[in-house]
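What follows draws every value from the coordinates through simple rules; no lab data is involved. Please read all numbers here as calculations on a predicted model, not as lab measurements. Cβ atoms are built from the backbone, for glycine too; each structure is taken alone.
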Structure P
Amino acid sequence: MKILITGGAGFLGSYLCEKYVNDGHVVYALDNLMNGNLNNIRILLHKKNFKFLHDDIRRDELYQKLPTDLDAILHLAAQIHVDRSVVNPAETFKINVEGTLKVLEFARMNDVKKVLYASTSEVYGTAKYTPMNENHPLLASHPYGVSKIAADRLCYTYNETYDLGVDIIRCFNLFGPRQKDTGYGGVIAIFINRVLQNKPPIIYGDGTQTRDYMYVRDAVIAYDKVLMSDNNPGRNGINFGSGTEISINEIAELVIKYAAQKDMKIIYVEPRPIEVQRLFADISMARKLLGFKPQFDFRKGLSTLVDWYTNYKSELWMY
């Protein structure tokens, strides 16, 4: 296959590039490097079946130089930070909504057979019931989440109007090596980075907030199952997660334990008013339609990540 991966130098995008290059497919990685990092894909740059495009999904000129015979587009490029979206909602909507529209139009005009859109569990907002299935109301309360709802529903519209066959993938919180240790979404990486510098983790609120954390390599499995499926399992959205929840307090305590800082005390500060309080995925649809089953235990993944930060991050972010 010939695959375009937008956001290809990012956290999850780089793993997907790596998988499909190693599987022998031709991969075009597109990234403006706002969130991505070339170190994430450095080992691929010399591969004959890999091409990196330093460009932006908002630019009309980009679509004039993309190959028109793509088999699939994995659209991950986005402005992903909640805090940044609050400060600059217009930028967030231009990237996440208008940018997605341009990708969808390119796919439609060039008859791309498979489009996978990276939606997010943030579209749901704080859980009204748990576990949260795909019918949970879309109740995001911040500009980032609302922009992802708009793009999510735009993809659905392209399915209904043009039968484009977009799969809308709603991953819950991801973690693993290569994740940036800055921003709203990378709390595990932020905790680890602080603790390894002998600084205590900072928790906004009382730490009872819960998340459903999935190891990044499980996300790669999820995307691959959707990409290789013969039908359109995510036509209206499909959840992927671990199917378990863990509190922010528990995460901080485990990071302190794995970093061998047993006497360190957590610092608590005022809560963020827009923060989602609970996320817990119902992944029964993914199990039923795709046979998806998470392979990586949270604690094992967290221990691996602490080890990566301790021993490998400085070495070109390799894992």
Structure Q
Amino acid sequence: MEWLNYHHLQYFWAVVQEGGIAAASRRLKVGRPSISMQIKKLEQDLGEPLFVRRGRKLELTDTGRLVHSYAEDIFRTGRELLGAVRGRPSGRPLKFRVGIADVMAKLLAFRLLLPALDPEADTPLALDCREDHPDRLFAALAAHELDLVLSDIPLAPGRDVKAFNHRVGESTLTLFAAPTLARRLKRGFPRSLDGAPFLMPARNTAGRAALERWLDAQDLRPLVLGEFQDSALLNVFGQAGRGVFPAPTVVAQEIREQFGVRPLGELEQVRDRYYAISPERRIKHPAVVRLVERAKRDLFA
């Protein structure tokens, strides 16, 4: 049986936390050569380099980022263990690192995440959100930098990422417009969309493809005045009256209230699916469990 030397791991963790060997040496009150030697032994045990030197700076390798992620969990758990044995709470909420696909409706992401932050839950959480393209979020998931990714596309089979696609629900799309534009287009909808100003999600999104198929089936050719990777920016341009824009029907009321826009109509044939994608080792994360269960039971019921 192989054993990990946690003393070596602590030195490595301290170097990352402090930003370098010199700062870690001052914190640990240990000489720099000793720290360098301990890290070298850890690399030998693991069979992989943990740092690469860029000029005068040390940067983590992919393996280094993975090891640091585990070290964070290990030493946080150790602190909580000491607190529990000594009869006091750790005082440190469990960090919940979430990646949100940039095209995903932010109001929907908020509704999905809200149950995970239940103040009455046994384990308090500190939310750490990152918004980016799904491919980059999946890469961060593979490097154990995230606990969960919320996306409108699942993780495709064959990718070098051990993860679970939790399909949390689906929603039709509703088209919205600022009040003046909505009054003009409401009569005769959906034929009134032909030639009307339109704001689209980016081309590489599931929602865009489904929306274009619906428009083709209706023989409608709106005037596309903008394409947006960021759903929040799409909503702001729609609020300003720059064009008709889509949003999930499940958050239609929130869209109306927050942006002061009016619904033109629900597209029952156009549906977006939503996924919570978690690494295999995180499947028992209490926040992921709460999020998936509550989304299926309440939000998409």
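For Cα Rg over 2.2 N^0.38 Å, for residues 210-273 alone, the calculated result is 1.63, so let me know which of P, Q that is. Please list the in-between numbers first.
Details: P: 1.63; Q: 1.12.
Here the read-out was taken from P.
Can you spot which of P, Q the value -10500 was calculated from, given it is helix-only ellipticity at 222 nm (-39500 (n - 2.57) for each DSSP H run of 4 or more, over all residues; to 500)? Kindly include the intermediate steps, with their values, before the conclusion.
Details: P: -10500; Q: -12500.
The structure behind it is P.
With mean count of other Cβ atoms within 10 Å over residues 26-33 derived from the coordinates and found to be 11.4, which of P, Q does the value describe?
The read-out comes from structure Q.
Any idea which of P, Q comes out highest on percent of Cα pairs over 33 Å apart?
Checked P, Q; max of percent of Cα pairs over 33 Å apart sits with Q.
Consider the structures P, Q: one of them gives 2.14 for Cα Rg over 2.2 N^0.38 Å, for residues 154-193 alone as calculated from the coordinates. Say which.
It was calculated from structure Q.
Taking volume of the Cα convex hull per residue in Å³, for residues 130-233 alone as the quantity of interest, name the structure among P, Q where it is greatest.
P
Assign the value 17, calculated as relative contact order in percent (Cα under 8 Å, 6 or more apart), to the correct structure from P, Q.
Going label by label, the one that fits is P.
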